[in-house]
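Presented below are the structures under discussion, each in the form of structure tokens.
Where a number appears in this text, it was derived from the coordinates with a stated rule and is not lab data. Since the structure is predicted, the reported quantities are computational estimates derived from the model, not experimental observations. Cβ atoms are built from the backbone, for glycine too; each structure is taken alone.
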Structure P
Amino acid sequence: MALNICYALLLISLTIIIFQDIKYRAIHITLPLVVLMLSIAVNYFDATLEFSDILYNVLFIIVNVGGLFIYFSVKEKRFFNPVDTMLGTGDILFFIAITPLFGLKAFILFFIIGLIFSLLTHLIINIFKKVETIPLAGYLAVFLGVNVVAKTVFKFNIPII
């Protein structure tokens, strides 16, 4: 029962993130914190998740952001911070906030498929309305929300979540 309540509140939070990121290209700082608290609660109530996986998932995010920093610094031949120019702080905070929802392998799978989903979604939307920036946290919130609904409502076991 408590797990279902956590998932319902998580879906509400994801819906707000979708709306804010698509409309304003930014999300309020409290939203990733709410998602983090709900994700920790889901991790606590779901017997299939382990609290130690959070550390590995956060390290995976750090390696990816560090890789972006190194790649663009080498490319630009100077220290270059891609955060807030190519990747928003809200996007990184969203990734960190959802880390308790996954084991490491599932998180890597979610990360890759979620980025591909975001790219394809943006390309399709860009056909109808030209937009320069990608609301990554919003698209990933859609992807996560679909996975949560598939798991909780339809009892469809997706290996991602």
Structure Q
Amino acid sequence: MMKIKKNITLIGMPAVGKSTVGNFLAKKIGFDFLDTDNLIQSKEQKTLSRIILEKGLDRFLQIEENHIVSIACLNSVIATGGSVVYSQKAMGHLCKISTIIYLSIDLAMLLTRLCDITSRGVAIRPEKSIEDLYKERSPLYDTYCDIKIDCSSMTAEQVVEKALQNLS
């Protein structure tokens, strides 16, 4: 059977399919599913976009880090927000408790998928573009991942199969 650390964490850009793939993967291997964006929203009683609007990006990133370092679970697939890689502390914690899978897509596909960054609550500075975000985050995702899967031309089900192949 699979040699999986206690959990599996999915990282990657917004709109890459971390929550969808995470749900499928968890069901397939009998793990629980935890979406850190949902965790933050339920603990803070606000949407991500509302937290960013009211408290600013830096404070949001601090809130995100605080919630992530407090995660203590077993046999879970964890889907993270795309901005988690800005926190060495949060990523250090996730690396300790899980195998990290980076779901990557190319910039062209990201631009077609990520239309409304405001309502999605994407952690982006006002002067930055999605291209800037992609260039800034991609090397960070590469740094932290144990497994990288290019999802550009795959369905969520195919990504799950690929993840299982890589994990076994």
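Starting from the value 115: which structure in P, Q was volume of the Cα convex hull per residue in Å³ calculated from?
The correct label is P.
If we compute relative contact order in percent (Cα under 8 Å, 6 or more apart) for structures P, Q, which one ends up with the highest value?
Q
Figure out for me which of the structures P, Q the number 1.08 belongs to, where Rg/Rh (Cα atoms, Kirkwood Rh), for residues 8-87 alone was derived from the coordinates.
This value belongs to structure P.
Which structure, out of P, Q, was helix-only ellipticity at 222 nm (-39500 (n - 2.57) for each DSSP H run of 4 or more, over all residues; to 500) derived from, given a value of -24000?
P
For distance in nm of label points 7 Å out along Cα→Cβ at positions 32 and 56, the calculated result is 3.5, so let me know which of P, Q that is.
Q
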